[in-house]
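Engineer: Multiple structures are listed underneath, in structure tokens.
Just so it is clear, none of the values below were taken in a lab; they were calculated from the coordinates. Keep in mind it's a predicted model, so treat the numbers as computed, not measured. Cβ atoms are built from the backbone, for glycine too; each structure is taken alone.
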Structure 1
Amino acid sequence: MATNPMLNEGAFERARENARSAYQVMTVQGTINKTFALLFICVLGAMISWTHYQSWAAFLWPLAIGAFVMALITSFKPTLSAFTSPVYAFLEGLFLGTVSAAYNATFQGIVFNAVAATILVFFVMLFVYRTGLIKMSRGLMVGIFSATAAIALLYLGSFVLSLFGVSTAYLTSSSPLSIAISVLICAVAAFNFLMDFYFIDEMTGHYAAPKYMEWYAAFGLMVTLIWLYMEILRLLSKLQRR
């Protein structure tokens, strides 16, 4: 079981049937390399939109929709992940650069702090996973999955309510409740890394997934990284508004 919808066992099962030789098999190191490649592409996109974020602001929705479409294609057609995941990373980079620059214009230095915190959380969770400080039990996996699903429903419900003019201040304000919700969401996003690491280990250790699945797995990690970064950015902005 994986909480990240992009890292699902069925995709790896199907991909395993296509593997034919050892050089085609997915590895942990290969996945790490692909993850850094996608990060580089994402940062490149962010640098492009950062300097002219006011011009790019008009394209936020198209960028978000385009990234979502690439995510869907990658999810349902992992064989295309070597092509779709870089496109996804670039579109997300353009989106993040625009949003981040707008935040930074209001709260100077907030983006650097959010990036630093995201990187720190990633490596802390990697350390926690590798050292076994937190054991990946069935109960923990179910708990992370349930919490992630609940947050997805919260996002969806808030979006629907906003369409009808209902206040969603519990997510957007700087009230103690809103800050507490943001902290909880950041914690759940961080724990998703444990699930991602565990699932990648399982797939590389027990399944002969073909090489292209490294892109698929790297894409899944990118989804979690971007989610965590956005939530940390929101949390820091709330704290600065108090």
Structure 2
Amino acid sequence: MSTIHFVGGEKGGVGKSVVARLLAQYMIDHNLPFIGFDTDKSHGSLLRFYSDYAAQTIIDDYESLDAIIETANAQPEQRILVDLAAQTHQPLARWLNESGVLELAEELGINICYWNVMDSGKDCVDLLDKLLTQFGTHLNYVLVQNQVRDEQFNILEHSGVKDRALAFDAKVMTLKRLHSPVMTKVDSNSYSFWAAKNKDTESLHPLGLLERQRMKMWLNHAYHEIASIGV
């Protein structure tokens, strides 16, 4: 039975692509076969960092999106990882609804999991509320609390929206903030997370000893969180 993992959150800059890259690296490191789809038209992270595993999909083209379900059905041993760019929810929802994707997936025994990446702001809470209203129990949810902005998610905790998600059996994971200079070097060198934690002697600005250690600590925590969710 295949599982489709949508990594979204609608708001730009909350770390969706970082989470998609983490999931990709986690699956590679744990020998879990997967196929990636990248919806970013301009600078897709899965295509950039994990090109051997990913293909581009066009978010407003039904035939392109159909390949996600068709691949999951044809290759049930593969996990499907879809990196959703910002502002892609409407075309995705239109495809899901007009094509009867959720009903077909249930028929075919395909699980659909939506990793909703959030920062601590109110707009992310409002977007989650809309997502829950639109799809209810038809999706499996993971709330990814990304500490990129703040370690406290008080707005979410006191909004009632998290309780609503938990009532739908949502799971919650915390993604710690990685030291900014480390992430900058990772991106500027086009490192996969595997490459970032291993010694590099070829790049002009490689990670230093302690920077690699910080990367390893960050990855270890993220992997622990992902393992508690399951992929």
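Engineer: Suppose you compute helix-only ellipticity at 222 nm (-39500 (n - 2.57) for each DSSP H run of 4 or more, over all residues; to 500) for every structure in 1, 2: which one lands on -27000?
Structural biologist: 1
Engineer: For relative contact order in percent (Cα under 8 Å, 6 or more apart), the calculated result is 39, so let me know which of 1, 2 that is.
Structural biologist: 1
Engineer: So FRET efficiency 1/(1 + (r/R0)^6) of positions 87 and 183 (r between Cβ atoms, R0 = 30 Å, to 0.05), computed for just one structure, reads 0.35; which one of 1, 2 is that?
Structural biologist: It was calculated from structure 1.
Engineer: Given a computed value of 4.2 for mean projected area of the Cα convex hull in nm², for residues 103-158 alone, which structure among 1, 2 does it belong to?
Structural biologist: Matching structure: 2.
Engineer: Then there is this: A value of 3.7 was computed for distance in nm of label points 7 Å out along Cα→Cβ at positions 111 and 143; which of 1, 2 is the source structure?
Structural biologist: 1
Engineer: If you work out distance in nm of label points 7 Å out along Cα→Cβ at positions 127 and 191 for 1, 2, which one comes out largest?
Structural biologist: 2
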